[in-house]
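Peer 1: Each structure below appears as structure tokens.
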Structure 1
């Protein structure tokens with residue numbers, strides 16, 4: 001089986017004044033279709049930099065990134081923008097919603113950039129809002145929603161273009177524990193539907209929802225293990241059932 005993401009000796013250096021920061025020191029990683037991967041590590045480990053690389057939001061200082069058999073380094077700015085809009089869905093800790101726009105308008109935004117006509121945009125957005133359980137909140141603005149509901153809007157926006165890959169950066173970082181469990185149950189459902197999910201987190205209990213945990217330290221992969229813990233699997237199932245009950 002061929003990897004949809006292939007990273008080969010990815011390095012990233014920054015210069016701050018006279019100091020050179022080695023954010024990534026040679027990361028090699030394969031991620032396959034429909035995997036559910038957690039990237040873990042302490043602050044400064046390189047996990048956020050790696051997420052930006054995977055999302056084509058930043059480019060490496062050296063190394064190669066192959067996405068769906070295409071070299072990212074060879075892509076034009078327009079091609080990169082299309083990848084970010086159509087192939088990858090982003091979910092952020094801070095939700096990144098437009099405050100003056102309704103739930104429906106926020107979810108439709110990627111479809112506007114994709115040039116899809118308005119009636120079709122509304123149809124696609126309503127369908128995905130139903131999928132995340134927000135069909136009754138379409139006309140609400142972000143300040144009229146709870147934190148969990150806002151994150152569901154952000155997840156719906158990430159899903160609306162039917163991307164193959166969902167990148168989630170600390171998606172439960174601003175949520176209480178009960179809401180975090182519900183959101184992780186939603187990610188499990190999304191994974192079951194065939195999406196590849198890459199989750200960045202520093203929280204062990206959140207990472208345990210993933211099926212594979214890649215730990216970073218000092219810009220390198222420290223460990224890369226399948227999550228085969230049976231109690232973890234049961235915990236995931238409990239999470240899904242709990243989310244369905246609310």
Structure 2
């Protein structure tokens with residue numbers, strides 16, 4: 001199976017090299033970087049590392065970046081796509097643990113959870129307000145979906161090709177709520193979601209949205225969750241949560 005790592009990048013010139021270096025040799029067949037109009041030399045550093053680079057001239061947002069990442073990975077023949085943020089917040093040495101569960105047929109989606117224990121999350125540098133918001137949103141999402149995930153909001157994820165061929169991910173937001181929409185679509189299509197713990201690693205070069213952007217993200221996530229519940233109760237059939245027909 002062909003495994004491709006994708007990196008939605010923005011101003012990651014200082015961190016992309018250690019992120020790539022930590023991926024165990026031989027565990028991915030290709031690394032694709034989409035640079036969302038960085039103001040530093042992220043694209044140049046990525047090219048120097050021998051990665052496949054797409055440089056966007058206009059910043060379109062985190063969700064729009066992921067759409068290009070996934071579209072390109074599928075065009076390159078990926079059977080499994082693993083998303084790694086190139087800001088060195090997530091431990092990329094764990095890539096094979098995510099992809100192997102999918103390759104061996106146990107799950108369709110794998111997540112790297114930063115919330116194994118409260119102590120580890122906070123000692124790893126996660127701001128208290130982010131931790132509290134993460135736990136509250138995750139609790140509500142688990143109740144509404146019937147899942148029992150420890151974290152819904154990680155940026156370290158792996159998907160089988162079948163997921164992209166089934167859920168209407170291209171209709172998702174171009175902003176940060178893309179991640180919540182994607183997982184809710186996977187639940188709606190009854191894909192199996194697993195997770196492994198990953199170290200929490202916040203530092204000065206980690207990408208992190210501001211407090212007010214976090215509020216916006218949380219409200220949009222709850223709005224999407226309400227839409228999911230309405231759809232699941234068959235009150236309104238929403239295209240966002242309906243499987244694609246013949247991959248379209």
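Every number in this text was worked out from the coordinates using simple rules, so none of it is lab data. Only a predicted model underlies this, so the values are computations on that prediction, with no experimental measurement involved. Cβ atoms are built from the backbone, for glycine too; each structure is taken alone.
Peer 1: When FRET efficiency 1/(1 + (r/R0)^6) of positions 47 and 191 (r between Cβ atoms, R0 = 35 Å, to 0.05) is compared over structures 1, 2, which one is greatest?
Peer 2: Largest calculated value belongs to 1.
Peer 1: To continue, here is another question. Given a computed value of -0.70, -1.33, -1.44 for log10 I(q)/I(0) by the Debye sum over Cα atoms at q = 0.12, 0.17, 0.18 Å⁻¹, which structure among 1, 2 does it belong to?
Peer 2: Going through each structure in turn, the value belongs to 1.
Peer 1: Here is a further query. Could you figure out which one of 1, 2 the value 27 for relative contact order in percent (Cα under 8 Å, 6 or more apart) was computed from?
Peer 2: 1
Peer 1: Still on this structure, please answer the following. Identify which of structures 1, 2 gives the largest calculated value of distance in nm of label points 7 Å out along Cα→Cβ at positions 39 and 199.
Peer 2: That would be structure 2.
Peer 1: Could you tell me which structure in 1, 2 was used to calculate distance in nm of label points 7 Å out along Cα→Cβ at positions 159 and 175 as 2.0?
Peer 2: Only one of 1, 2 returns 2.0 for distance in nm of label points 7 Å out along Cα→Cβ at positions 159 and 175, namely 2.
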